[in-house]
Each structure stands twice: as structure tokens, then as C-alpha cells.
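Each structure below is given as C-alpha cells.
Only the coordinates and a few stated rules stand behind these numbers; no lab work does. Predicted, not measured: the structure shown is a model, and the values here were computed from it. Cβ atoms are built from the backbone, for glycine too; each structure is taken alone.
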Structure 1
Amino acid sequence: MNLAVLVKMVPDTESRLEVRDGVLDESGFKYMVNPYDEFAVEQAVQFREAGGGKVTLVALFSEASSIDTDLRKMLAIGCDEVLALRQPGYRGDRPAANAAALAEALEALEPDIVLCGVQGIDFYQCATGPMVAHKLGIPHVASVTKLELADGKLKAWRQVEGGLQVVETPLPALVTCQKDLNKVRFPALKDIMFSKRKPFENRPVPAAAGPDLPCATASLPPARGGGEIIDGETPAAKVATLLGKLRTEAKVL
């Protein structure tokens with residue numbers, strides 16, 4: 001079984017957000033593996049452990065080497081190799097351009113199953129995975145919370161409005177993974193040490209022609225105003241004062 005996992009590097013949740021003149025300043029960002037993609041990594045490793053094969057991690061990012069440590073953590077979880085696509089001027093908000101680069105790399109790998117997270121926590125577009133499947137000409141199932149592999153077919157469970165949908169698809173196929181799919185393991189020390197000897201290929205790819213949809217302007221949410229302390233001699237008096245303010249000032253009652 002040949003498995004591929006698409007991993008997106010996203011800004012660390014502790015990175016400070018700063019906007020200058022309507023443009024997001026990303027110069028101080030630190031990056032980490034997109035949390036949804038970790039569920040895809042875990043599922044691919046479970047499939048490999050059950051039926052054999054190889055798990056290739058495919059990541060698209062800039063030439064910066066700061067992400068190498070985080071990618072090697074995925075090797076420690078159980079992936080067999082990393083293919084890091086290095087693109088000048090890479091941006092995470094270009095799903096069509098990024099999908100084209102990823103699909104081209106996957107064509108050479110000829111995977112039976114492609115797994116990735118349902119979305120990146122940076123732009124929440126939910127678009128790259130389905131676009132990759134479209135460019136490869138293979139079926140895809142989105143937002144999967146349970147996945148089984150048997151007799152050359154995938155059986156996937158996904159939450160839909162008001163219920164649960166079960167889908168079967170032949171291989172090859174692409175699946176985007178939700179957070180309830182599995183529990184991501186913590187690698188043992190021996191796995192972390194062994195991961196340093198696993199293949200890690202850096203491959204340059206051409207710069208994208210431009211953004212899919214240019215961002216006109218960026219801004220932070222407006223600052224929240226201060227609260228108001230309600231005075232009163234008794235709890236009942238405070239409640240009465242509060243209700244009066246909600247009716248006359250806030251006009252929500």
C-alpha cells in the first residue's frame with residue numbers, strides 16, 4: 001500500500017498577530033504542522049502498520065529550514081520519508097496554485113490513498129485537498145471522522161447536517177480528515193532518534209504565478225470596551241438595575 005499525506009505548515013498559535021497599513025506582518029511567525037494534518041498522519045501510519053506499504057509525507061513551503069524539526073516529528077510518529085517542496089514566495093492562501101504543485105508531486109508517487117487535514121487553521125478554506133483530488137482525477141471524501149480499509153475499498157463515515165453519512169469509494173482516493181478520526185500518538189524516544197536517519201528530500205518547485213484571490217486589506221477585530229459594575233444594596237436590586245439597562249440602553253429585551 002502506497003500512502004501519501006499532505007501536510008501544511010501553519011503559523012504557531014502563539015505567534016503574535018500584527019497588521020501594518022492593512023497588511024498582515026508575517027515576519028515574526030513561527031510555524032508548526034497543521035493540527036488537522038496530524039490526524040491524517042496517524043491514520044496513514046495505522047494503515048501501513050495493518051497492511052504494510054510506505055507512508056510519504058508531502059509538504060509545500062518556502063525555502064526556510066525552520067520547519068524541518070516539525071516534519072521530522074511526523075517521521076517519528078511513523079512516516080517513512082518526507083518530500084518537502086520548496087517554493088519561492090510560498091503563501092498558504094493560494095489553494096489552487098498550491099494544489100497544482102502538490103498534485104504534480106503526487107503523480108510521480110502514484111499513491112493508493114492520499115490523506116490530509118480537512119482544513120488549515122490559518123485561512124480555513126477547506127479547498128486544497130478537494131482541488132488536489134480534482135487535478136489527479138480521483139474521488140475524494142471530505143471531513144471524515146472514521147475510516148476503514150478492506151478489499152481495496154475505503155469506507156468512510158462523515159458528520160452531515162442532522163446525521164451521519166457513510167461513503168464507500170474505490171482506490172486511489174483522497175480523504176480529508178476531521179479531528180475525531182483518531183488519537184495522535186506520542187512518539188517514543190527511540191522513534192525520535194531513528195527518524196533522523198529516514199529520507200528527507202528537499203525539492204525546489206517554481207514560484208506560483210500569483211494569489212488565487214488577492215487580499216484587499218487586513219485588520220484586527222475592534223478592541224472590546226470595558227465592562228460596567230452594577231451597584232445595588234441587594235441582589236434583587238442589582239438584577240432590576242441590570243434589566244433596566246438591557247431594556248433602555250442595550251435594547252436587547
Structure 2
Amino acid sequence: MLLPIGDDNSAITTRPYVTYALIAANVLVWILFQQMSGESDFTYAYSTVPAEILTGNDIITQARVQVDEYTGQQFLIPALQPTNIPVYFTLITSMFMHGSWMHLGGNMLYLFIFGDNLEHRLGWKRYLIFYLVTGIIASLSHVFSTYFLQQSTITPSLGASGAISGVLGGYMMLFPKLKVKALFLYQVIVIPAALALGVWIAFQIVSGMLSGGGGGVAYAAHIGGFIAGVLLIKLFDKGAAGQNTERFS
């Protein structure tokens with residue numbers, strides 16, 4: 001497993017306040033609104049439910065027990081709660097919610113490492129819009145993949161992974177040679193960003209194929225967000241030259 005732990009910030013001359021604010025918002029939503037639980041009523045009210053996005057209707061269900069057809073294992077599916085906003089806005093609310101401390105921590109680590117360089121390059125306004133747009137596209141990728149793969153469209157999805165995938169895609173395009181520190185086989189290595197993020201997206205693609213799009217992880221959102229970041233970054237880039245060096249500080 002390749003785990004990034006740092007990157008080259010030597011060219012950054014401004015504080016990445018939006019990145020800090022996004023991290024703070026995700027943590028506060030998890031603690032104050034989700035009450036540190038992926039099973040809270042708030043979670044099941046404001047996550048993205050594919051069927052709601054496809055129909056435009058708020059769906060309320062009863063809790064039920066489902067049996068896995070392969071293992072015979074029983075598990076509880078909590079009830080979908082009323083959504084007191086237009087359901088399409090859950091494409092945004094869901095990207096500030098998480099299913100566990102580990103889910104939150106992993107996402108915020110990637111945002112902390114890679115977000116600051118992109119924010120410095122784009123400027124805070126373009127960076128924030130880029131983050132939200134790629135996050136929405138990522139969520140829609142998951143919505144339509146569940147429909148076309150004939151998976152359950154009432155299973156909610158949530159997490160900042162899609163938007164952060166967009167950040168990673170943009171980062172790889174703008175800073176392919178920037179050095180990234182990563183843990184690999186209990187050792188710290190230094191590799192180009194293109195390799196670190198290339199390995200990450202390859203893992204998402206292979207994992208998504210092996211899981212058939214299921215498995216509890218929205219791989220389609222990760223892939224869709226990353227592709228959106230790759231394709232849209234030039235539209236948001238200010239064209240600042242000479243900011244991505246190869247020296248690791």
C-alpha cells in the first residue's frame with residue numbers, strides 16, 4: 001500500500017485557508033451533526049441517495065434487515081430520513097459527511113497534503129469552485145453507475161472522496177513532477193506526484209472492477225471525480241508559470 005504523507009510546499013507563499021476551512025467543516029459536521037456516527041438520522045437524511053437524484057423525489061423508508069445472497073449474513077439497513085432541502089442539494093451536503101473516523105481521517109489527510117498547492121495555484125475562489133464542481137460530478141458518477149449497473153439505488157453515499165479525487169486529478173496535471181513523500185512497505189520513499197497519484201487511480205479502477213462497482217465503496221465517484229479534475233483543471237488554472245518546482249523541502 002502506497003500512503004502519501006507529504007509533498008513539496010516550497011513554492012507556496014500563501015496560507016491555504018480554504019483547504020483548512022474545508023477540513024474544519026468536515027470535522028465539525030462529523031462531530032456536531034452526525035454525532036460521530038455513520039448511522040445517525042442526519043446521515044440518512046442528507047446523504048446522496050441515487051434514487052432521489054434520479055427521480056427528484058425525497059424517499060423515506062423503514063429500517064429493514066437484508067440477507068447477503070452469497071454469505072447468508074444478515075445486516076440492518078437503517079431508514080432513510082426526511083430531507084428538508086431539495087434532494088439535489090444532497091450532492092453537496094453529502095461531500096461534507098463521513099461514515100467513520102477512519103473514513104474522515106483518510107480523506108482529510110489527502111486534502112491536507114494535496115489541497116494547499118492547488119489552492120495556491122488557482123487562488124482560493126477558483127479552488128473552492130473547482131472542489132465543489134468536481135465533487136458534484138463525482139457524486140453524479142456514482143448515481144448513474146448504480147443505475148446502469150443495476151445496483152441498489154436507495155443505498156445512500158457520502159464522503160469528501162469524490163471532491164478530493166478531483167483535487168488529485170488537478171494536482172497530477174499541474175504538478176506531475178512535484179515530489180511526494182509516501183510510506184511504502186514501512187519505508188518512506190520520495191516519488192513524483194504523477195507516479196503517486198497514478199498508482200492511486202489505478203488502484204481505484206482495479207478495485208472498482210473487482211468489486212463490480214459494489215463492496216460499500218463508491219469507486220465510481222473516485223474515478224469520476226479524478227477524471228473531472230483532469231479534464232477541468234485547465235479551465236480553472238490561472239496559467240501561473242514556474243510555481244511547480246521539483247525540489248523537496
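When Cα Rg over 2.2 N^0.38 Å is computed for each of 1, 2, the one that comes out at 1.03 is 2.
Among candidates 1, 2, the computation of Rg/Rh (Cα atoms, Kirkwood Rh), for residues 12-107 alone that gave 1.01 used structure 1.
Of the structures labelled 1, 2, one was used to calculate distance in nm of label points 7 Å out along Cα→Cβ at positions 28 and 140, giving 2.9. Name it. Corresponding structure: 2.
Work out which structure the value -0.87, -1.30 belongs to, where log10 I(q)/I(0) by the Debye sum over Cα atoms at q = 0.24, 0.32 Å⁻¹, for residues 36-83 alone was derived from one of 1, 2. The correct label is 1.
Work out which structure the value -9000 belongs to, where helix-only ellipticity at 222 nm (-39500 (n - 2.57) for each DSSP H run of 4 or more, over all residues; to 500) was derived from one of 1, 2. Label of the source structure: 1. Largest in relative contact order in percent (Cα under 8 Å, 6 or more apart) among the labelled structures 1, 2 is structure 2. The maximum of FRET efficiency 1/(1 + (r/R0)^6) of positions 20 and 228 (r between Cβ atoms, R0 = 25 Å, to 0.05) over structures 1, 2, that is, the highest value, falls on 2. Across the set 1, 2, FRET efficiency 1/(1 + (r/R0)^6) of positions 220 and 236 (r between Cβ atoms, R0 = 41 Å, to 0.05) reaches its highest value in structure 2. Between structures 1, 2, the greatest calculated value of mean count of other Cβ atoms within 10 Å over residues 4-11 is seen in 1.
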